[in-house]
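Participant: Each in structure tokens, the structures are laid out below.
Bear in mind that the values in this text are calculations on the coordinates, not laboratory data. All values derive from a computational prediction rather than experimental measurement. Cβ atoms are built from the backbone, for glycine too; each structure is taken alone.
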Structure I
Amino acid sequence: MQPNFSVLKNVLLNNNKIKRIPFYEHLIDDEIIEKIMDYEMPSLNEKPNDYCEKLINFYFEMGYDYVPFEVRPNFPDRISPESTSSAATNHDWVDEHGGPLKNWPDYNNLEWPEENPIDYNLFEIMGRKLPEGMKIIGGTAGGIFEHTTFLMGFTNFAEKIYTDPKLVYNIIDDIGKTLVNIAKNLSKKPYIGAYRMGDDLGFNTSTLVSPMFLKKHIFPWYKELTSIAHSNDKPFVLHSCGNLESVMDYLIHEVEIDAKHSFEDKITPVTEAQRRWGKDLAILGGIDVDFLCRASPKEIKNKTKTILAKCSKNGGYALGTGNSVPKYMPAKNYLAMLEAGNEFNDKF
């Protein structure tokens, strides 16, 4: 099957006139790709041409209409030396208690990456290598809230909201300005099919900070990002983990995101998300990651087809996991989900 990004774009725009249910994934760990394709993924930083070719080849062979690709801004927020080579599949650790920006002296001494905040050349390489019909869905790795808490440490961030709010607001605004400028550059590129930001805002029962704080300090930057994407005829996809029920209507009607990704059965099953928000928003993925890791391929195929039957009625749905395909997921289970999608599409 030849890729056709217009099929996925129609889903992202919640158009009910679709020809098939496309696949959507936030990211797939390099180790899974290597198991399935039986080749080694090189380092993105050391061999960007080879890495991009192999990443594209995987998504092409698996039947995707796009390649997910994000690059981190040059913020000094990561402290673990155990990071992998891929900008798209990096799982290093962040100090929750305190990052590089603990106080005003740290902030005043920081060299902010104003001129070269991101390596645009990596996107250019990927864009040149895309086959006809494929696009990139991506942008910066990490969003305004995540990078703020990465830089400050989450507990320090939470304390400073009350003891030194001006410091928090300055950091948020500096990050927001940087990510907006990046979006202005990337959204106009023809190889970008949709602009995406990952920004985890919640946990099992609620958002990590109050909805009021998000609406006042974080979501205005989201609104700028969606406006930039829309002005370039690009849908805006938000990937955010956790319970966002208290802000979903605001994200849909005020921020005007086009699509939402990351759903867990124990928070909001994807069928419930489709029922509640599917008329106004494209719903992406939602096959629970814990289930995919533990169930048999037969169980996965059966559940996937059940979800497809319920979520595909309105048109604004793409099949994928509820979060990502981590290296500890059995590759056969991920493939069983895709196989169920292909079988469903054969009868669609």
Structure II
Amino acid sequence: MTFISDTSQSPLLATDEISRNHPFFAPITTRCCLNKSGSTKETWHIELDISGADFDYEPGDSIGILPHNPAQLVDATLEKLDATGNEEIVHKKTGKTLDLRTLLTEYVTLTSLSPKLARHLQVEKSRNPLTVLKPLDLQTYCDMLQPLLPRFYSVASSKRAVGSSIHLLVATFTYSVDEIAFSGIASHYLTTTESPVAIYPHPNAKFNAPSKETPIIMIGPGTGLAPYRGFLQERPCSENWLFFGERNRASDFYYQEELESHPSLKLTTAFSRDTPEKIYVQHRLLDHKTELQNWIARGAHIYVCGDARSMARDVANTFDSIGIPTRELRKAGRYHLDVY
């Protein structure tokens, strides 16, 4: 087998299992923004080529992405350290000797202060590193940094449908610390890199689809839609009901043609900014109270994917309020959550 690799990671051998320590380097073959003119968001469809890899996944699974820090952030950090990036550093975890730029790009977190570094600089952990960093002993500085952790994305495809490919639905975002803007590390990386992406499988058996004879009710606003695209590719003739929500129908209806032409999909949408009073997926559940009760009586499973803090809680409360007890369904293995 042939594997794509680079000099910064351990090469994947034919005998190695694909994992965080031995990722597969997957080229990006397709990358397109799904939002149309006038949107206030950027959400991307991305396809990764996994040809030649012993890489299995099921709809509902995730993949781990090993991202890189943006070059602009690395450059700004080097400037604060009064460093060139060519200095040799020993990576504390692996013992490997790396040049400083590589270590800052691929191995450590630069967007927040570790507790050790905050204490060393005598500042609050909540501060932006770029506002408090100063020239330090470089090895000491690197030893105090936290690792750059993998990010996990729900697979937006069925391998049986797309073959040697993995599809992702990726939303970009920005946030500010000390009035300096940061981009989401993994989303920025996936939507800009021209190099193969280090990935590994992250199974999620509790969120895989049931038998094709079982009806499913799927709630997925925004990128919570991702796993259901795989479900629908896997279950083209089964009973499928999707509640999808976003801001505006005209600009943010991801995979609209694909969803509206699916042969066995009942589709209910909620576009929150198209009406004077915001409408969300939980409001659409109320609109379909009786039919939802009938689906549950016939053995349907419920899937909820997306925001944990408000959406998932509001959806559960709505089901409970219309006589669909989520606690009992969870105990029976019929209420599935993939929230973040």
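Participant: Given 1.12 as the derived value for Rg/Rh (Cα atoms, Kirkwood Rh), for residues 17-56 alone, which of the supplied structures I, II does it correspond to?
Facilitator: I
Participant: Moving on. Here helix-only ellipticity at 222 nm (-39500 (n - 2.57) for each DSSP H run of 4 or more, over all residues; to 500) was calculated and came to -13000; which of the structures I, II was it taken from?
Facilitator: It was calculated from structure I.
Participant: For the read-out Cα Rg over 2.2 N^0.38 Å, a value of 0.95 was computed from one structure; give its label from I, II.
Facilitator: It was calculated from structure I.
Participant: Given a computed value of 15.5 for mean count of other Cβ atoms within 10 Å over residues 169-176, which structure among I, II does it belong to?
Facilitator: II
Participant: Then there's this: Out of I, II, choose the structure whose coordinates give mean count of other Cβ atoms within 10 Å over residues 217-224 equal to 20.0 when calculated.
Facilitator: Only structure I yields this read-out.
Participant: To which of I, II does the computed value 23.9 (mean count of other Cβ atoms within 10 Å over residues 65-72) belong?
Facilitator: I
Participant: Which of the displayed structures (I, II) returns the greatest value of FRET efficiency 1/(1 + (r/R0)^6) of positions 201 and 257 (r between Cβ atoms, R0 = 30 Å, to 0.05) on calculation?
Facilitator: I
Participant: Computing distance in nm of label points 7 Å out along Cα→Cβ at positions 49 and 297 for each of I, II, which one ends up highest?
Facilitator: When distance in nm of label points 7 Å out along Cα→Cβ at positions 49 and 297 is calculated for I, II, structure II comes out on top.
Participant: Taking Kirkwood radius over Cα pairs in Å, for residues 73-224 alone as the quantity of interest, name the structure among I, II where it is greatest.
Facilitator: II
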